[in-house]
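Structures given as structure tokens follow.
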Structure 1
Amino acid sequence: MIDPSTLPDVDGLVASARASAGLTDFGDERFLEPLGRFLEALVKEANLNDAGRSSWRLTIETALVNRLRLWRDVTEHPEILDEDVSAPVVILGLPRTGTTKLQRMMSAVPDVQPLLTWRLMNPAPFPGTVAGEPDPRIAVAQAYEYMIRAMAPDLAAGHSIEATQPEEETFLMETGYESIILGIRVPVPSFIAWLWGRTPRAMYDHLRLQLQYLQWQDGGRRGRPFVMKSPLHLPNFELLVDTFPGATFLHCHRDPAACIPSMARLSEAYRVTQSDIVDTDEIGRTQLELWSEALGRYLTQRSRLGGRIEVLDVGYSAIVADAMAVITEVFGRAGIPLDADGRARMEAYAAENPQFRLGRFEYSLERFGLTEADIAERFGAYRAAFAKELA
């Protein structure tokens, strides 16, 4: 195990990123406090090995360099701030509820903007990028994709991250260091406890800015809304609505008795690449606590918003049975055209990407020290509220 004192610190990472980018101005620096808190928890609680330390250093430095380049471009091109990203399609739900399938099918048509993995990993173009030639960011994302498949095949089987396919905006949100995804990637309980006491306004402001930046790079909106999806929005639903006031919301429902151990298995598959100490019971408790808290906050906020915000609620079984029917309803609500060609594109994606394409993904409550009674205690109110969708 490494000496904790050798882990990166905020000042060192910031200096390294500034030297790498040849830039100094981050613009909004509200992210620095949560980043510092996260790094402190990494030292005290995460039990990183050498691979984990190197991985987090690279991940954070890359994010900082992207922030510097983004702000330089905003300073030189203030019209970026005029980009309208207020009306995306946003897919919500606990993890493992069919959201990835829907996002990728919806993103197969030219009337929407897909959040492609290679752009999410590096929102800022690399220096020296030549118009008309393959974007070098694609090769970086492909190398990451191949590495995951080689080093963590269980992770790839559970959730395939593919360089040229759509992915959730988790990559963009993680760089604000105010998201519970960090507690899924590594055990940092003190940091998560601190996060629950915050309103992550800075993270959502930066998410909107990054989407404006990506849209500007892609020639503007041109009538094409983004298709977003992330379970990380659940505890911040009111803030999400405030940030994207014209959004069309779809909530995918599945029984937490399946969602929680499935997500725990993904967390385990990721953590073994970062640490030599992986406690499956801790992972189970963490997933149970994180998602029950997140969902509880979502239900409270959704109730406060009342009829002001319309959400389409769909069960996992309905998605499996007829995803196109769900998409047709969503596109109708969002005013997105859907013709025969669009349907064919979506159906082709579904046919070419069946479940378990990269291998079986197996999980159970027992593996993570959980029982049905634990699920019933934490998610009873949710099950009662959405009994129809969970049937």
Structure 2
Amino acid sequence: MKKIITRVLMIFSMLFLTGTLYSQGIIRKVPEDKKDYKLLKNAQNYFELGDYGKALSEAEQAKENRIQQCKYDLYVLQNLQRYEYVRRAGDGISDILPVLKEHTQNEAFNLISSYIKKYGSERFQNSYSSLINFIEEHKVYPEADFLIGKVYRLEGETGLAEKYYLQAYKAENLLDVNDVKYEILYELADLCAYSGDKTEYEKYLLLILKDSRFYVDEAFMNSISRMIKQNKAENVEKFFIMYRCDEYFTIRALNLLTTYYIETSDNEKALKCAALGSITALTRMEEILKDRMHLYKYSSFVDLLKKCSKYPDIGRWGNTNGVWELFYNLGEIANTMTFTEFSNSLFKILAENPIEPYYQNMAKKKINL
């Protein structure tokens, strides 16, 4: 009985507080044209145009309006607890919604429905209290923090940039697009490369790879490196026929870690990163060719490179993501580990197929050694 009385008192205290704040104008509904996502879109547009002052201002306002909207949403939902028919419905969202519709509580009904539509009912496990907790957490705006961090980075304020990147990553579970967290981690790794903090640099890149079901699969990783360690020339084509990986968000991380492990003489890790990165890049290139060439079917690594060389945008994509460097470094690390039959075969293929002139020439030099 004592617990029930305490709970009731807490509810009414909460209702009194939110009601007072609402009446004082501290809690207010954000106008439609000032919604946080619209302001963030404005900020992104200004950022792309190079107007960083306006980008920063709009992003900061987006954060403030997110807080205001969440406060208002909480006021609407918490205010429902004053109605006995809502309390009788219990905590299940599926039980509460029909009751709200029946009693024409349209604002609350539409509000709950909008959260379910955007995030999915499973996000809240059909729990009204879980929805309340989610909105409380949702006051932070990781996308805005990320953009603010990028502005400060461009202005040379690396300390502030790191602060906002870390805030954004801390709230990565609230990102509307999950893959943005990898962009944040790449930015953090880049800051560490700039400052010379190699330990943190490796840490952030590995945080990207922890989501890779292939990288964390020890048996798979051992299998792809074993193919190279057999040290047979024919294994280059066999390697690119046997394995596929469609986790394209990992390509840059695998390339950067390959280079890092080569520099630190950690050959085993370098080999595995280069191998996984190369088959992931090839998988993406194969996918692009299938989209563009109706009858395309993978036949060989040589054929794939020749066909990709006809598309300049594939070359640019490869440069941006370090793909050609990955292929070259796969040969380089195999050569360092004395798997020279495999490396020479790979270098010959790269030397004869003009995807990227720099690494083509580097491969030619390796053949002449």
Structure 3
Amino acid sequence: MNSNLLVVAALAAASSAAFAAPKNYFVYFGTYTGAKSKGIYVSRFDAATGKLGPLAVAAEIPNPSFVAPDPSGRFLYAVSEENGGSVSAFSIDPKTGILTFLNKVSSRGSGPCYARVDKTGKAVLVANYNSGGFAVLPIEAGGKLREASAFIQDEGKGFDPNRQEGPHAHSLNPSPDNRFAIGADLGLDKLFIFKFDAAQGTLTPNKVPFTQLKPGAGPRHFAFHPGGKFAYVTNEMASTVAAFSWNAASGELHELQTISTLPADFKGETTTAEVQVHPSGKFLYDSNRGADSIAVFSIDRRKGTLKAVDHTPTQGKVPRGFGIDPTGSFLITGNQNSDSIVVFRIDKNNGKLTATGQTLEVGSPVCVKFVAIR
């Protein structure tokens, strides 16, 4: 090999190494606070071995049921799920993962249950469950939050008088190109579609303003496929997942399929909580609270539709949130009612989960988020 080819090969190898996926992460756990929990917890995770280190209190804060890191991994934002709802901003210590409080602003509603930082790191998108509204909170250069730049209050009621007596906003997610945001409202059985401008902090109804779901579905969390052509919502009340095609130009969702998250022979009370697509785009996972399992589906890469693969017991009660590590090798779930965190290995060929034997104890874990260690 001549010298020029050697140089090219060396540069290519260096570039590949530089852009290889990180293997070491901080894992943050949002909780409901009480006798066994003080707030947000952090652990170190080695994605090469699946080893989850001991837990430490990252920040003491009441009921941080959902946490959201920014794209840079420098900041983390957490809701306080209370009637006087708020969102707190923290900086992340790159060596320890411990959080330093920066500031706190109103979520513009009660019972904030979801937060997501947009792709540019300029805004936090928030859903307020109790009062049923969505908000956009601008992020300053140093990570602090400003008061809401946009707020939309949902109106109406749904099919079930016990659970859908009014609006219950449950999540708000930016589209892959950051031009739209999808707001799931459990109380109204609707996926609201907003035009979103991160730089201006605006949120306005799209020309096609919403997609109506089946009565009593109860849409909760929402996930785009990494290919950008499909999307999925977990329907909490119906224990189903709905698959959609996504028109990125017009911001429209068209339903393709609705499929149960439960085995055919299941009997009992259960609701879903979290839905996530595997980084490869080959699999989808959904948590069942009551059935206490993670439903595993394969995804048809051409059609976007789902096929049930497995239902894996979570070795605890009421699995709320879970997280898939960015390498796609492991899934970590939090069992809210048994105060446990359990690590599963993902089979990258068929998507099935196998418990690694690792468990940690913390009070009421309800959210799991990964941050690459810089």
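Just so it is clear, none of the values below were taken in a lab; they were calculated from the coordinates. Nothing here was measured: the structure is a model prediction, and the numbers come from that model. Cβ atoms are built from the backbone, for glycine too; each structure is taken alone.
Can you spot which of 1, 2, 3 the value 3.1 was calculated from, given it is distance in nm of label points 7 Å out along Cα→Cβ at positions 283 and 339? Answer by label: 3. In this comparison of 1, 2, 3, the computed figure 12.6 for mean count of other Cβ atoms within 10 Å over residues 115-122 is attributed to 2.
Where does the value 13.0 come from, among 1, 2, 3, when mean count of other Cβ atoms within 10 Å over residues 27-34 is the thing being computed? This figure was derived from 2.
A value of -23500 for helix-only ellipticity at 222 nm (-39500 (n - 2.57) for each DSSP H run of 4 or more, over all residues; to 500), calculated from one of 1, 2, 3, originates in structure 2. Taking mean projected area of the Cα convex hull in nm², for residues 203-346 alone as the criterion, the top structure among 1, 2, 3 is 1, with the largest value.
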